[in-house]
Structure P
Amino acid sequence: MLIKMINYKEKLHEIRAFVFDFDGVMTDGGVYTFPDGQPVRCGDVKDGYALQYAVKQGYIVAVISGAVSSSITHRMASLGVTQCLTGCSNKLDTYRRFLADNHLTPNQVVCMGDDIPDYQMMSCCGVAACPADAAIEIKEISDYISIRPGGHGCVRDIIEQTLRLQGKWFDPANDNHAALTW
């Protein structure tokens, strides 16, 4: 029996939405704690730039995370990401609701995760992607493994590839990036 392997870039043509885990994808996975117990995470401004640019280009962007922290929702809101679904004990159920609420099919979504809680969600999307430092189980099911680790540009990597392929990335003749912040 002949099985045709589809290159993940062929699948990127259909993408309309991005779903990201937060810790370990948008951050390096480190969590620093202030004396009052408030956790602090570190992300990459280039990821932030790409996130807000994707939103401004009409893509649906969401975070599905098991973590609960106001810093996550504040950061995402500052980038225009309004679908910040935190405190998820079952990411697959949350992901399925996300699909239904946004009238999407799985093949229209890139999911990027880094660890076992992301496994089922990533198994039900068009393009499963992960950072370079993801757990081996996640790498095994990923269509694309970024050359960048979590919190260091892996989010920008997959967004930029998708938008470039669809002809929606930076155009020097059109100064559509000047108004964006990070």
Structure Q
Amino acid sequence: MILVLSATNRPASRTRLIADVVFNYLKAVYPGDVHFYSLEDLPSDLLSRTMFEKNYLHPELVKIQDEMMIPSKNWMIISPEYNGSFPGAFKLFIDAVSNRKYKETFNGRKAGLIGVASGRAGNLRGMDHMTGFLNYLSVTVYPDKLPVSSIEQQINEGVVNENTQSLIHSFVDKYLEWQKS
């Protein structure tokens, strides 16, 4: 099973458009189950004093963790650049689920990273930051990363252009080969 994560809670984001391309392509080419979660759907009351209490996790996050994160051995994370890194909402999400079933959630997972940015670097710095903290959690990160730069030029009327879709498909194909090892 593969889980595609859109790593921003910003509604109607360009990151979501890229994540949709990844999800739809994986559904077409991957023989197993493919699931999708967007941080747009995070519970609004996630940030609370109770989030780090022993054995407490927001009921919606328990469901996401048990039904999507733990069963999936492979993750494809699509993340925009926020202030030279990745969104704090993604870090908060990971911090919250790490409070419960830590090893079952993270150990042995493999992740592919796609960065999205308005600038020229396609969130390379953010993907490096994310790699460091995912490695700390015992998640192996695919060494190639896909930076999607100048995102505004890659989308026309809410549709990702064919060249960018082709790059995404190629990246996903290479990730699928790698994750078999």
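Read-outs: derived from the displayed coordinates by stated rules, not from any lab. It should be emphasised that the depicted structure is a prediction, and the values quoted were computed from it without experimental measurement. Cβ atoms are built from the backbone, for glycine too; each structure is taken alone.
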When mean count of other Cβ atoms within 10 Å over residues 25-32 is computed for each of P, Q, the largest belongs to: P
Winner on relative contact order in percent (Cα under 8 Å, 6 or more apart) once structures P, Q are ranked, highest first: P
Origin of the derived value -12000 (helix-only ellipticity at 222 nm (-39500 (n - 2.57) for each DSSP H run of 4 or more, over all residues; to 500); candidates P, Q): Q
